[in-house]
Structure I
């Protein structure tokens, strides 16, 4: 008799489970029948009132009931979870092409602000913008720039080589060599902006990848005074009319003579402070007159033509212009950092 009662109860519990249409309804059925104090769980207490000969049969039937109704419960729970998820997804369907509700705008990266401004300054002076490959041949990256094999600048520790004759360019000067070759001995007036790569440890002021804008002017009767005047105009346009420049003798294999260019400190106006290390000057770029051998190798007669070249680090100018203390800030695209440049974009 007890076993028949269990069968009827099993049927009733399953019907109640399968009749549920939501997780809340299923929870009510679970609490009534399957919870610790539910009807099914309470059936075990009847074992003590049965005769010893009936206990084995009753216990087996009770275990089968529990297994059967719990299987039905788990299946219904999975089904209702899937239905609830599908309903929520249908209700919360969004257009991923729309802007996010709480969209926060940053600002244009100072790298591009400076790059565009440098280009605008030199375009106004009649320069054209030229670009070239970042994966470059040794011939253009070194040899046509008077950096022969065995020169320290070609050391494997300084360059990222792809194979014996190909590397990631270490400066944008190869663009100058390519343009000179294509010019067939005619005057050239260009700037070459772009990324360059060198083996270096990344820190607050150095990066293995950075960018330069290099300039080149070749024509008849060009001298160092033309370079000085050009750079003075650039510095005043970039940093203000009060800024002065200072030329110091230096060495680069592709220029002769070579110079380093300092600008009077923006913080102290040349009187000396911690920014300029109490010298009143900040180093900003390098340049010089194009080496006669470079002219020859690239199709120019140094007896007829002369020229000057210079190189400006874009990140270097950005750090000086905006008081950025760590070059890595320029690359991280932190919206909190970029927000301060919103009005300048």
Structure II
């Protein structure tokens, strides 16, 4: 499990992926700072094979925090390039997560009334959004295309679309936040995914064919909604995302070994039923034993360790030693 391998025309030194350990570490203008470079460099030197850089806003309209990382303007490129070069010195594969907050922001932070699938307010720290229209969708498409092109320009090995964390694409998928009844409405899984699919297809047509696209998503918070999320919905979702051009599926859940849809199968196993693309396993993998159990399922190629394990001194040597001794 710690041997180098090639996947998607990329050379991985092992199967361990470090997700963003923290978010919103940038300067108030969205630029990379020295602290970020030190933190990511430290993770790179400790042995991970892959690092995903924290969510970067593709447009100020979609900024969720005043110190969120940006990839919306040319002024962000120099810092991002320095950060990626620092990580790659350790022969680490680097991805960057692209995001739009949707309703999960405020007028003060994003500079205008937030947009979302419906008019909603996500809490006291956020402003009430307006419902996006077709023109907004066209703009969102362009924002993501340009952000993906910038990611390729600064040397990222792949991009990851943030379809989780109650951000824009996740809001479209939720009956709690999507109450519209048009082509982007909640009436079908196809309409809920329409904006995501349009963005992915647009990106796929503009970046290098060798630049993988990852999709980060979660469904566990939708299972208990008034209109629940069923196994058939997951099947359609994965098949549509595969057809649109997703190369890597990054499903996240509370625990990677939890069972789904009243069966004995984990989320990873369910996703693997419907695609032959690369799968990332994530969900509270914070001990060598849990890592071994998830690895034993044999359905994922990359594995996200919990930050509590990363925080251990010489965690890589500890993990290696524990797994070899078992």
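All of the numbers you see were taken from the coordinates with simple rules; none came from a lab. Remember, it's a predicted structure, so these values are computed and weren't measured experimentally. Cβ atoms are built from the backbone, for glycine too; each structure is taken alone.
Annotations
- When distance in nm of label points 7 Å out along Cα→Cβ at positions 262 and 286 is calculated for each of the structures I, II, the largest result comes from II.
- Read-out P(r) over Cα pairs in 20 Å bins from 0, in percent, computed value 23, 33, 11, 14, 16, 4, 0, structure in I, II: I
- Ranked by relative contact order in percent (Cα under 8 Å, 6 or more apart), structures I, II are topped by I, which has the highest value.
- When distance in nm of label points 7 Å out along Cα→Cβ at positions 134 and 230 is computed for each of I, II, the one that comes out at 3.1 is II.
- Among I, II, structure where P(r) over Cα pairs in 5 Å bins from 0, in percent, for residues 118-277 alone as derived comes to 1, 8, 14, 18, 20, 17, 12, 7, 2, 1: I
- Comparison of I, II by mean count of other Cβ atoms within 10 Å over residues 214-221 - largest value held by: II
- Parent structure of the calculated result 11.2, given that distance in nm of label points 7 Å out along Cα→Cβ at positions 46 and 302 is the read-out and I, II the choices: I
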